[in-house]
1. For the read-out distance in nm of label points 7 Å out along Cα→Cβ at positions 77 and 93, a value of 2.1 was computed from one structure; give its label from 1, 2, 3.
2. Between structures 1, 2, 3, where is Rg/Rh (Cα atoms, Kirkwood Rh), for residues 45-100 alone highest?
3. Comparing relative contact order in percent (Cα under 8 Å, 6 or more apart) across 1, 2, 3, which is largest?
4. Given a value of -14000 for helix-only ellipticity at 222 nm (-39500 (n - 2.57) for each DSSP H run of 4 or more, over all residues; to 500), calculated from one of 1, 2, 3, which structure does it belong to?
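Values quoted throughout were computed directly from the atomic coordinates according to the rules given, and no laboratory measurement underlies them. Given the structure is predicted, the values throughout are model-derived calculations rather than measurements. Cβ atoms are built from the backbone, for glycine too; each structure is taken alone.
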Structure 1
Amino acid sequence: MSRRKPHPSSDLTTTLASGRQAWFEREGDRWQLHIDGTPQSEIDLFDPTQLEFGYIRHMGHALDLAFAAKRAITAVHLGAGAMTLPRYVEATRPGSRQQVIEIDRELIDFVRRVAPLPAHASIRVRYGDAREQLVRLPEGLRGTVDALIVDVFAGDHTPPHLTSTEFFDEVASRLSPAGIVLANVADGAGLNFARREVATIREAVGPVTLIAEPAVLKGRRFGNIVVAAGREAREWDGLARRVGNGFPPGTVVTDSEAVAWMRGATPFSDADAVGSPSPDASVFIR
């Protein structure tokens, strides 16, 4: 996770309709988006293939390996941030069709003003709650989405209605036969939420692969776990090497290993779903 920094100049700051403060901080070619002090996204406007946040980089590796190089895909992103992954997909797979669902129109307006999207990119933004808008996507997308990315946070946590089996059933219904779900699951000590959320995704979508730093997977510190899931198990040739060579280095957990890691955790339903835990403020200090 990234550290807190001083408040930037006013031209890189805005107040969202919710009253939250959003701002960009610039360091060289990199721009980092914060909302109420929580780092949300980081982008390189001159080279969108440079992914700085570890879990976003892990998602990028999965996207690289899941489909033939440079092949245009259909992608749906739940949660926008600074549009880091839509920019990445456009840069690595030109011509891809992408839908982004984001609840905060003011945030997207701010991001587009400070860090415009490529003019030629086929990236459509829909505004509203991620679950509600997912259901409202065109029926033509049902069963045709190659990559569906779930990275939704209300402040510093994922809302309960976006963690349940019923929600991920709807996510899975959008996937093409070879499509993948990439979900960001945040948790810390005990991993009680993460174990149940992985069980939920596995129940609704199919076999899972986990990607994270070893300390996070062991519950030794708060962090992000990327869950990659599809209808069929994948070999993910080369993923462990890519993840292990990054900084900080990560590790890959196969489906059978994930079953043991879950320790019998049961999936969430709408009736008992909870949101992801919020990190302690010290997570953002280094």
Structure 2
Amino acid sequence: MSRIAATFEALQKAGRKALIPYVTAGFPYSDVTPELMQGMVEAGADVIELGVPFSDPMADGPVIQRAGEAALALGVGMKQVLGIVASFRQKDQRTPVVLMGYANPVERYDIVHGKGSFIRDAAAAGVDGLLVVDYPPEECETFAAELKSKGIDLIFLLAPTSTPDRMAQVGRIATGYVYYVSLKGVTGAGHLDTEAVSRMIPRIRAHMQLPVGVGFGIRDAQTAKAIGASADAVVIGTRIIQLIEDQQRDAVVPRVREFLTGIRQALDTLPATTAGSPAGR
């Protein structure tokens, strides 16, 4: 069982929802990310999504785009991202880490370091999951199997426009959890319609047994709690980047820890779900 699967299983048995914060690796300071990840765990994070900086992040809004550009300017690429994970693992062997990004950095890593080197080095660093925004499920079966052989889950996005056929495709290949994008558009855009999300989640669950995480548009304890009422996990990224983009280095970790503590407390006020399956179903 992967570290992600074990984490969700424990949460389901406890009737609790997963808190999954996102941060761009190397932002806003190239050396702060391992410490920031540890602070997230101390605040109640169950899984951490670590963004891989990329120059053309098509699914990301302006806030995360700026973070990626800043991290790239500081020299943070895939090699440095894996180093960040390895550094985090020196203090934390329990919390799953998911790399979120795009195909280009993954494929370039293999070009530079040799075929199969990305999966090998990601596993050695302690990566638990991979979400590649521009990898469609129909082209990923071999890649998914190679990741799984190293204990790494391949996670996919679903959107309000996803068809039943696409959900079924994802359900056949994905492991760990699926990430439902609650809004049409990029990260940080639009108004979150929590009722629409609650209607969509049962449709997703009809095609898979995986936990469903929801992101894009969750900005505070109120929206996190509303989403957590129907989802298995809430994912928060843009708001965290906004909170830290103008902070002095010493203020970054305390600011995020304070914010996530409030989110964790809100999620823990939700009624406990029945153990044994995602969201108690």
Structure 3
Amino acid sequence: MPYARIVVLTILALVAFAGNSLLCRAALSRTHIDAASFTSVRLLSGALVLWVLVWLRGGARAGRGNWLSALALFAYAAGLSFAYLQLSAAAGALILFGAVQTTMIAHGLRSGERLRGARLAGLLLASAGLAGLLLPGLSAPPLTGALLMLGAGAAWGVYSVRGKGTGDPLQVTAGNFLRSVPMALGLSLLLLRGAAFDPAGSWYAFLSGALTSGVGYAIWYAALPSLRSTTAAAVQLSVPVLAGLGGVVLLDEPVTLRLLAASVAILGGIALVVLAGQRGQA
């Protein structure tokens, strides 16, 4: 694949991932749609678009997804939606990303990996940044929202770990999205009394599922084979930054000194863990 195309695809995928946070936050802070309905519309539209993409490609590759991974996907999507009732786009994306990476690092440790030197220092730095962000104070994010986002990040980390080596990524993702839809609809039925239909909010949810999730994942999987694992891991550090910038520019959200300091600590620490780990494997 030509280098210029790899760069363009990678940038588009990262913007799409950041767009998930922005669309969710915009819908839940600026429209009347409820979090459960947003989750249902997002997962349903994502499943439809992903299966259309699988069908267009032929759909003959290995991998159909499974119910446990679908449950993790649903937990991520629902947690994200309810968390963004309280969190800014920047704080939410940062907590989410920190929780995802921490979960995956913890899985590596459980599997026998060892953290030494720069990797251990990076993990401690990232943990300190996350703890500093969540400590009580005037600029601290709401605790309930932060805990929900931590849970969403942990669920996405579990989903990512379970998805390694399970077949064609696009087809597996489509299968998991499809299986998550009944779970989301069940949540919407359970919370039907609080449901609120909102055309603008539904449109945001559709875009989040169809465009920034469905098409975004397809673009990422197209670029991923041409990226080194180190590069793929490192460029994802830009997602919380892009979400934060989008929140400031598009949603008029404030940036606090606490958030900036936590961003440097969390993203810098994770970068140390990822890059030092890849050097150790070289």
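1. Values: 1: 1.3; 2: 3.2; 3: 2.1.
Source structure: 3.
2. Working: 1: 0.91; 2: 1.00; 3: 1.11.
Result for Rg/Rh (Cα atoms, Kirkwood Rh), for residues 45-100 alone over 1, 2, 3: largest is 3.
3. Working: 1: 18; 2: 25; 3: 42.
Once relative contact order in percent (Cα under 8 Å, 6 or more apart) is tallied for 1, 2, 3, the winner is 3.
4. On the way: 1: -7500; 2: -14000; 3: -25500.
Going label by label, the one that fits is 2.
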